[in-house]
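A.B. asks: Next up: some structures, all given as C-alpha cells.
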Structure 1
C-alpha cells in the first residue's frame, strides 16, 4: 500500500516517519510544506498522481492558536482551504483521506466527555478554521475519516512537555493553570492509531466517519505539569493557578475530554493511559 503523508516535519508527521520504519510492506511518501503546500491544488493533484496513494494522511495544519486570532486569514487558508484541496484530490483519485482535527471545535462548556455526535461550537479562530475544514471535507465527500485529538506532545517541535522540561530545568517553581481539563495525547500513539486505520480500511468502502482519539484518563494542565516533573526527576515545584492569571488571546476550552468509545469499537484500537505514554516518551528522552 502507498501512503502519502502531508505535514511530515510536524510532531505527528515525525512520529509517522518513525513508525513507517516498522512497516516495510507499505511505501510511504512524506511531504512537508517545502515539498507540498496543501493549499496549492495543482501541486496536490500532481503529488497524488505521482505517489498513487491508497491513503493520504493529512498531518499539516496551522496550529498557532493565539497567532490565529491576529492572522485568521492564514489559519483558514491552511485549515479550511487546504483541507478542501486535499479532499478534492482524494475524491478525484479514489483515495482515503485521514484528516486530523482538534478538540478546539468544542467550546468546553460541559462536564462530560465529548462524543462525535455532539454539536461543535468553537470559540477561537483556530477552532473555527479546523471545524470549517471538517465541514468542507464533508461537502466535497471523498472517502474520509476525520480524527479529532487533544493536547498533543512528542519529542519533536514545540509542545507543553518540552516547555515544562526546559522551564523545570531552569526554575525552582512554576505556576500552571488547574481549571482547564482535557487529556494529554502522545503523538506516537495517535500515529499508531492512524496507521492501524490506514492498514485495515476496506478500499471498496466509502467512509464518512469522524472519530475521537486521545490517551485515556483526564488531567488539568497542572496535573500534566506535575507528572512531567515527577516522571523526569526534575525538582521544580508546580503551583496551581486559575486561567485568569494567564490571559491568552485565544479562549481555551475549559473541558475538552474526548469520548473514544467509537474508535475503539470500530477499529479495535487499544488506547494507553496518558501517564503511561508520557512516561514512555520521557524514558526515551533520557
Structure 2
C-alpha cells in the first residue's frame, strides 16, 4: 500500500480506537451531564474541546458521536454491499430478461431519484430513529455496489476458466461462488471503503436536518445543527464536530485510494 493509503489506514485505526475505548479513557464524563453555569466555556485543560450551550463536554460528545457514525457506516456498507452483490451477481451472470429487469428497470428507478432526497423522504415518512436512518441509507446505497458487481461479472464470466468449469459440468452456484465472485470482488472492497465515507457523511447530513438519531444520543451532524446559531459565542461547538467529520471522510477516502492501487495490477508501481 502506498503512503496515501497508509495515512488513511492510520486515520481509520485511530477513529476505531476512539470509538471503542475512547468513552472509557479519553472522555469518561457522561455525555448528558450538564453544567449550565459554564455554558459556552472555551477549550481548557479540564475540557479540551470546551462546553456547549447546555454545559456539556464537547470532547465526550465527539467521542460518543464517533461510535454512532462508525456503527451506522459499518452496518449500512455491510447491508448495501451484500444486497448489491447478490443482485449484481444474478443480473450479470443470468443475463437475458432477468438482467434487463434488474439492471434496466430497478437500477434506473433508484438512480432516477437524488440519493439524499430519497433518504430524507424515507426517514421523514418512517420517523427519526437509528433503524430508520440505516434503512434509508441502505435504500440509496445498494445500487452502486450492484452496478459494480454486475459489470465485473459480465467481464469475468467470459474468461476461459469459467467456460472450462461450465464444460466440466459445474453448477451455476459453484461457478458463481468459486470462480466468478473471487475474481470480481476486488473492486467491491475499494467501493466499500469509499462507501463508508459516504454513509458517515450522509448520516451527519440527515442528523443536521433533524432526521437522524434523536437526542440525547450525540451525533456529529446534530452537534453542528445545535451550534449553527451559537457560532459567535461558541466557535468551538462548530469547529470540533466539523473537524471530526472532515477527518473521518478524508481517512476513508485515502484508504480507498490506497486499496485501489494495491488491488489493481495496472496501478501498482513497477
Structure 3
C-alpha cells in the first residue's frame, strides 16, 4: 500500500476550506488546499455579521485567512480546478483539470455553490451590489429604506415576511407565487405591499421596471436564487445528497462527515443556507473531524 502524499486534501480555498485547513495545520498535518479562485460572495464588496470582521471587504477576509494559513509549514496551496476525485486503497486521488494528480488519506469538500438568478434584464449586473439574497448580511445597510422582494418560489414568502424588520417592503410576485388568504393576511400585518404586475427589468440601483410602464425605485432588492453545486466531486464520489428548497446539497452528519467514509463536506455545499460565519464554523468542524478520523479511524457510512 502506497503512502499518501498528504494527510488531507481540502478542495476549495474560500472561508470553509480555509477554516478546515487551519484546524488540520495546527495539528501539524500535511494539508493540500486546491482552489479554483471562485468565492461565491466575490460579487459582494463587504461582508457583514461575522464576529470581529463586520463590514470588512469580503476579499480581504479571505486573503488574510489564506496568508495566515500558509504560515504553517505543513500546508501547500495549489491553484486549479479539481476535476475528479476517486477512492483508492490509501485514501483518495484528486486530479486537476490539467491532469496533475494528488493523493491523500482524507478529503474535505468545501466546493461551494453557484447562484442561478432569474433571467430578468439588469438583475445579474447588480448581484451583490444592490441585489442580495441574505437579509442578515445586507439588510441593515439599507437603513430602513425601500426594499423589494422578487418572488421566485413559495419560499419567497419567508423572505417577504422577514424583511420588514429592515425596511419598507414591496413584494413583487412576478407570476412565481400567489399568497393564499392566510399568507396574505400575515403579509398585510407586517406592512408588506404586494405588487402583481410582472417585472420587465431592473434599472438604476434597484429600480423595478414593470410591464405596465411603472418604475418603482428600491434601495435594495432581495431574491432567492436557485443553487447548484460548484463542483461534481461529491456526487461522483457517491456522497448522499439532500434536496433543499433552493437546490441540492451534500448530506452530512454533525461532524460534517458525508456518507462516504473519509470524505467530509462543509460550507455552502453542505448546508441549506450559507454565510461567512456559517462557513467558517462548518470548516472548523470538518477539519477537526477529519483530523480525529486519522487517529481513531473512520466511522461506518451514514
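No lab work stands behind these numbers, since they all come straight from the coordinates. Bear in mind that the values here come from a model prediction, so they are computed numbers and not experimental data. Cβ atoms are built from the backbone, for glycine too; each structure is taken alone.
A.B. asks: From which structure (1, 2, 3) was FRET efficiency 1/(1 + (r/R0)^6) of positions 40 and 88 (r between Cβ atoms, R0 = 25 Å, to 0.05) calculated, if the value obtained is 1.00? Mind dumping the intermediate values first?
C.D. replies: Details: 1: 1.00; 2: 0.00; 3: 0.25.
Value 1.00 for FRET efficiency 1/(1 + (r/R0)^6) of positions 40 and 88 (r between Cβ atoms, R0 = 25 Å, to 0.05) corresponds to 1 out of 1, 2, 3.
A.B. asks: Quick check on the output: 49, 32, 24 is Cα extents along the principal axes in Å, for residues 152-239 alone, derived from one of 1, 2, 3. Which one produced it?
C.D. replies: On the way: 1: 57, 25, 18; 2: 73, 21, 14; 3: 49, 32, 24.
Of the options listed, only 3 reproduces it.
A.B. asks: Quick check for you: by mean count of other Cβ atoms within 10 Å over residues 8-15, which of 1, 2, 3 is greatest? Walk me through the numbers before you get to the answer.
C.D. replies: Working: 1: 23.1; 2: 17.6; 3: 30.0.
Answer by largest value of mean count of other Cβ atoms within 10 Å over residues 8-15: 3.
A.B. asks: Another one. Quick check on the output: -7000 is helix-only ellipticity at 222 nm (-39500 (n - 2.57) for each DSSP H run of 4 or more, over all residues; to 500), derived from one of 1, 2, 3. Which one produced it?
C.D. replies: Numbers: 1: -12000; 2: -22500; 3: -7000.
Working through the options, I get structure 3.
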